[in-house]
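I've put the structures underneath this note.
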Structure 1
Amino acid sequence: MSRLKTPKELGYRFPAEWEPQAAIWFAWPVRRTLWPDCFDRVREQLAALYVLAARYQSVRVLCAAEEQPRLRALMAPDGKNTAGAAIELYDYQSDDVWIRDFGPLFLIHDRQRELCIADWRYNAWGNKFPEQQKDDRASAWIADQLGIRRFAFDQVLEGGAVESNGAGHILTTEVVVLNSTRNGATTAALVEQQLTTCLGADKVLWLDDGLVGDDTDGHIDNLARFFKDDGILIAVVADPEDANYLRLAENIRRLQEFRTPHGEPFASVQLPLPEPIMHEGEPLAASYLNFVVLNGAVLVPTYGQPKNDAAALETIGACFTGREIVGVDCSDIIKEGGALHCMSQHQPLV
């Protein structure tokens, strides 16, 4: 029996998020325990987020049929969908909202102009949370709905753990993808081989640790993001007494050693974290890097810190010229541990 070819061998690649998109995916929450002190308010905010994103491109939401009337009413209190036909609801009930992590990673074949889905196992960030089975099955369901090819991999990988520049480089963190709670004992060399062959990339760039209080252990989308194929935005804190100071300093040191295929250093822009945010006595992993790139905009999480929020919007805007930079208040959303990028998944345009 002949061996099945990998996405890389077949010519697929993992596109950058600033490349043209066909849609952005979300998942509608139904478990009140996710935000026990502000669940209704967060659902109103998410409905507004879907309408906001639909100004720029199609929006697709996993939302069970019985929940759809409620969501439609929240999106348009006057009974009309203010985004026209740009918001599509898919009859699927997820366990949680973090579709970046459990949803499909879309790969693109430039010559054949087609998509495929890389479907990795999902175990709720190292089996931290029991309700995950619906989320683990979501990628296969979406592939079936869209009628596109799916590559199923037995390894655990969350989408928020990997960041692509679309030109062969993947950013990730050791603290997540080498964590034994995902795939048992493994090595950086083995993981790099899996990521490059299964996501159609050439090289993995390794950062070290994540933010204090991050349920994911340290997803890259809170730490560093490509803003062009040879440019990286990276989180920083100025206070040596901050619990994140040494972690982020080490990541910055590693970034300075990264090289492009031409042997040049990556352009780097430092993006300060917001002031520490606590919830129920625990630190939250709040980061301005958890932004979403859309066709005509970048949606940036804000945290009720006017000076810091404004500075972050300005820094990100300078990296994404030509796109509208829109702040979205995530002061409540962050209480569940994530922000805008975590709760969305982009589908490239072919």
Structure 2
Amino acid sequence: MKRLTTLALAMAFCFGVLATNHTSTKADTKKLKIGVVTDVGKVDDRGFNQSAWEGAQAGANAIGGTADYIETQSPEDYANNIQQFADKNYDVIITVGFALGDATAAAAKKYPSIKFISVDNFQATTIDNVTGLIFHEDQAGFLAGYLAGKLTKSNIVAGVYGTSQVPPVVRYKEGFESGAKYANPAIKVISTYYPGGIDKAFNDPEWGATTAGQSIDQSADVIFAAGGKTGNGALQETAKRTTKDKPLYCIGVDTDQWETLPEAHTCLVTSAEKLIAPGLVALIEEAANGTIQGGNYYGDAGIAGFHDFDKTLPADVKDQLKTIEGELLSGALKTDGSVGTPSAMMEGTMAATMAPTMSK
């Protein structure tokens, strides 16, 4: 596993641009063509796919290349969408999500001169031209769950999830449940997966809102949502139902959703975050200078800043979150809540801290 520094990632990402244009360019050097194939969550999901697209744009801008994307409408389109970029001789193809793993591997074998970056695909690969950008979602989920366990007044919290077919979503769920129980052994956690197929699991905000509402009706006062636009629906429903007399909290996922989902500001205390965009910038730069290698790279994961809630959160809770963050990273604490064996640093992480935004 390879370690990349947060400072390097931050310096690279500062050259980025937001996902406002379909193509990003910088013309002062030889251009590398970068293609992004989204999962069915869409490029404007204000989370996972959007972060990948922003990272591709920022990486292209940093190296003087171009970036473009194809939105996947159905899982049956994965291979064809990758093929479209391969046919146009793109230099780097980024595939977003565990579900694209098989199609990515097949394309990589067919096109050994193209560099593939597979985001969130934990499947071990021996294909030299495939690099996996992966994260410890269970650690980010654990921190979110711990905070939820300290915030709840009803001793009931809930999670609304896209699908059990995607391992990162499962890791978020399991981490959240363990963290909540670690903070509050008496807590009840209501966990609900989307009941339909993966093609709709991340694109049903109405179901997300309804499910969050049902959990709130069962006295849940903290809602964690991990499911693209489906999760966004849960966050927005929680925001609508919070009141001064009966405050509700919500926790976003994948990116700092305070920046992407202002509709949830009234309840959004933080987000379980994985720094997809900076991780992609670093790997795109390695692709440009010829040093990128096959295998899996761990990106940073943790929780985002507390924004408007920073002054109201108890200082001892924030201090304990920082302590737990360090224990998870060192291995002193496992995400099932058990004690582990500390090590100097967990190999494969990109930095010595999980999510630098947490201390904002």
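From which structure (1, 2) was Rg and Dmax of the Cα atoms in Å, for residues 170-305 alone calculated, if the value obtained is 15.4, 48?
Corresponding structure: 1.
Ranked by mean projected area of the Cα convex hull in nm², structures 1, 2 are led by 1, which has the greatest value. In this comparison of 1, 2, the computed figure 20.0 for mean count of other Cβ atoms within 10 Å over residues 90-97 is attributed to 1. Each of 1, 2 could give helix-only ellipticity at 222 nm (-39500 (n - 2.57) for each DSSP H run of 4 or more, over all residues; to 500), but the derived value -7500 comes from 1. When mean count of other Cβ atoms within 10 Å over residues 130-137 is computed for each of 1, 2, the one that comes out at 15.2 is 1. Between structures 1, 2, the calculation of FRET efficiency 1/(1 + (r/R0)^6) of positions 50 and 266 (r between Cβ atoms, R0 = 41 Å, to 0.05) yields its largest number for 2.
Read the figures in this text as sums done on the coordinates, not as results from a lab. This is a predicted model, so every value here is computed, not measured. Cβ atoms are built from the backbone, for glycine too; each structure is taken alone.
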